[in-house]
Structure P
């Protein structure tokens, strides 16, 4: 094809003399204020709307890059994978669902466990990945968190867990529910060792994750507007047959009612945690 008939990248030819520029994926509409946002501007602002400060979901790798100094960290236990203890199948076998998620996210399961420094202080951070089966907690997530806590006890380095989860993973049944007690017991040993644990709750943090480690921090923090609770608001409304208050189960509501210590913007989270650890480790 001659060079003068070749289409330029990003340009589609229509009728004669007519050109269309591809804009798909370059712009997003804010879920909160309806503002149209340039995707690059959203990426540069750590997935926070520059107009209304609505906090979009942030993936686990981006979360770790935001918290660790220079975005540099060492990942642990990345080879752990579920053994499908129940041989579970719904629309498709659990093994196939796991494989599809592993390909889509390049993760072995719904959590990354890593170590590095935060404002110069050595820490262990676990970040959950919502895109991996809704950030659900199965045996692998429970084992990774428990090992991170044990490393923190051995090294006396604070542990930070960033939650983003729909709760326990139904495909692993009672095995997933066992992780609630397993992690809670490990956190008790961490507390007895006098090593700080900071819990950071993001949208959403629900189910068994809220019922266990997410609410057990020495300091419980949340991002603005995060949905936090055990059962969802629709389930509660149907159960009690009452209309729930405005903003029920959002982080600001929980802070007002004493369930959280602070609601912290994403851009300020690293500095807030650093100051808190200076207090705990003084």
Structure Q
């Protein structure tokens, strides 16, 4: 894959979210306003998780439309999101203890060239799919990930472990959580999958890779992945954002539109 300039790249996006087959309320939210794309998975009683997820994405939204975003800009917005959620929880008795995961990618500038700023707090995920290989870019902030890293459980055991949904970092925490952040050069053919754990708990990496290998449009891919997660059990809300890079005007373009399909699509709990 070739490195790109801002003038030679086109970004296409698709997104989908579903309440799932078990829960009554969708506490996920997605953001697709170029150059920022994100998924938040809210936690909290009643509708508090939905509120936390929406607040987190509202604090990222000021990055929309900006031409030169730097990693420090993204970190500042995440810090503001945490503060906003804490302030709301302090004001509303029904929102006490609410929080949310937050993960995503932002097209930014590093050393004058386009780079993807990948960020994560919690156990929602960003995957990269390129050269027919699927790679989980983010690391889950969860109890089960710590057990996996310590070699105390196998990946198969982790899929059904009672601690698989216990997160160790989330927005709405004091002190503020430390986000993970990665900076990756933007290249032709980049494809990212952003998802809540409602997808990763129902659709394993092999199945995810097989869907991506079909090379359908970002929207069709997002719809297919959400449908598979719901069909597999849908025990949580499920949200997916697909972001794909191609050469502007190139014959391999699928959808050259960078207009958002949904700014704030609230649509499970972590």
Structure R
């Protein structure tokens, strides 16, 4: 499915499939041909199950916009909790998470992917000693990925766009780009996602279609995720901003809340179709 010249995908974890077969069936039932594939569960599978699921994915008609890497021990119960447990921040888990990223690369290559997204974790302020540590860790992961011709996509959320752009400049890694999630910026209280598209522009290589409403205490308590087109992102303004900045890549619908995921994904498709893009 293409809408406004973008391939429309769905994030596999949004569908909470019980099996690879169910994932493929549901995606095809939605009229879609593309997914962003969550890699952690596949990495953790035993050899027989992993081979079976890889074979099933390869035999399907599904194409991949990329992979997504999450980590055991990440706690999204509060903003403060994920600040301390997310991505490459926890020192005690760094070696394990680097190893998981190496395994993710191997699977991604088997499936013909060219990019993997992840939340790298909260980037400390420049004055903090942890800032250079984060630079070093992201460079390590980017090097592991680049050796297999895979780009690293850092997902937006916790930093405002100017801070993230500054981090990218300091990182100076040619295979690191942005997975842009407009709702995350609202959920974390990290600024206006439309303005952020214009700030991050050329660095955006993959996009999540997700919506949210802000918190009464931004940056302290979560906002609320809502079906795309019913929150504060604004489909027309969002797609127009992407268009104005030359983004022609996939739009991957992500839904991580609610009891009717398939219905909400259909709502997102309808909202994208109805959007006016200038």
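Here are the numbers for the structure shown:
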read-out	value
Identity of the structure behind 0.65 (criterion: FRET efficiency 1/(1 + (r/R0)^6) of positions 77 and 197 (r between Cβ atoms, R0 = 25 Å, to 0.05), calculated), options P, Q, R	Q
Of the structures P, Q, R, the one that -13000 was derived from, the read-out being helix-only ellipticity at 222 nm (-39500 (n - 2.57) for each DSSP H run of 4 or more, over all residues; to 500)	R
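Bear in mind these aren't lab numbers, they're just calculated from the coordinates by the rules spelled out. Because the structure is predicted, anything quoted here is derived from the model rather than measured. Cβ atoms are built from the backbone, for glycine too; each structure is taken alone.
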